[in-house]
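Structures for review follow.
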Structure P
Amino acid sequence: MSLRLQQCFIAVDDHEKALAFYRDALGLEVRNDVKYEGLRWVTVASPDGEGPEIVLETPAADPNASAADRRATEELLAKGLLRGVNFHTDDCDATFEKVRAAGGEVLQEPMDMPYGMRDCAFRDPAGNMIRFMQPRD
């Protein structure tokens, strides 16, 4: 049996701002951008075809969520309290400079970590933490 991650979800409050970050600043490729019944399904992924797609999803996209749950998610998102994603990079410092030059909100400049990685961190436009990790030699 083969098992691999296909998609992960990131909550966003504005698809255009999210695309400006994930597509334009990071260089991810838009795989899907579909509007349906007032909602929008947007996925981005590495242009080399490796790894999962990231679904950029608004809190309103969950049909099972109550209005109160959606409001709570929107509040957590606004505070930057929802989880983000970690990316592998072969050059943490160059990635940092690229994202910073594109206007990314810096949380942590590149530094060597005790767990064998060099990493840095940003917030995306919705407040999610995004880390870029490079294995140290």
Structure Q
Amino acid sequence: MATDTQTSRTVAERFVARLGRQDPEGVQELFAAEIDWYVPGSDALPWTGRRTSREEVAPYFTTMWPHFEPGRSEVALDRVIVDGGDVMLLAVFTHTVVSTGKEFTTPVAIHLVVEDGRIVRMHLYEDTLTVDKAFTAD
């Protein structure tokens, strides 16, 4: 079902705010029961890959966040583009990896699809080579 632009923008704003608070359960609440979630990346990074249900959303974040040094991450949201149910979030992420101490910065695009006020699709696009190198010891 088509979703109007304002509803999609509101859901996206809630998504960004809950991410900023590191509220995995709050982010999870925004998703439909069945989802199309994809985060590409190395098999060595346990949070990458596909997910198909709402219950898999919070564990994504609780698995990933401990790998980044607290207080040393920055998310700079550059632009939010909304067209009906489609939302593009354009940002730059900077994180420091706990295990290696390496800092990395990557441009990011997140494509959300909102239907009936819930996120049904989340695909993240980033420089996966840069992320993988940050997790590799010299």
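Observations on the structure shown:
- Of the structures P, Q, the one that 1.2 was derived from, the read-out being distance in nm of label points 7 Å out along Cα→Cβ at positions 20 and 44: P
- At a computed 15.9 (Kirkwood radius over Cα pairs in Å), which of P, Q: P
- Taking distance in nm of label points 7 Å out along Cα→Cβ at positions 4 and 68 as the criterion, the highest value among P, Q goes to P.
- Read-out mean count of other Cβ atoms within 10 Å over residues 52-59, computed value 15.0, structure in P, Q: Q
- Distance in nm of label points 7 Å out along Cα→Cβ at positions 28 and 92 from the coordinates reads 2.1; which among P, Q: P
- Origin of the derived value -7500 (helix-only ellipticity at 222 nm (-39500 (n - 2.57) for each DSSP H run of 4 or more, over all residues; to 500); candidates P, Q): Q
- Structure from which 3.2 was derived, distance in nm of label points 7 Å out along Cα→Cβ at positions 36 and 100, options P, Q: Q
Read-outs throughout are calculated quantities, based only on the coordinates presented, and are distinct from any laboratory measurement. If you're wondering where the values come from, they're calculated on a predicted model, not measured in any experiment. Cβ atoms are built from the backbone, for glycine too; each structure is taken alone.
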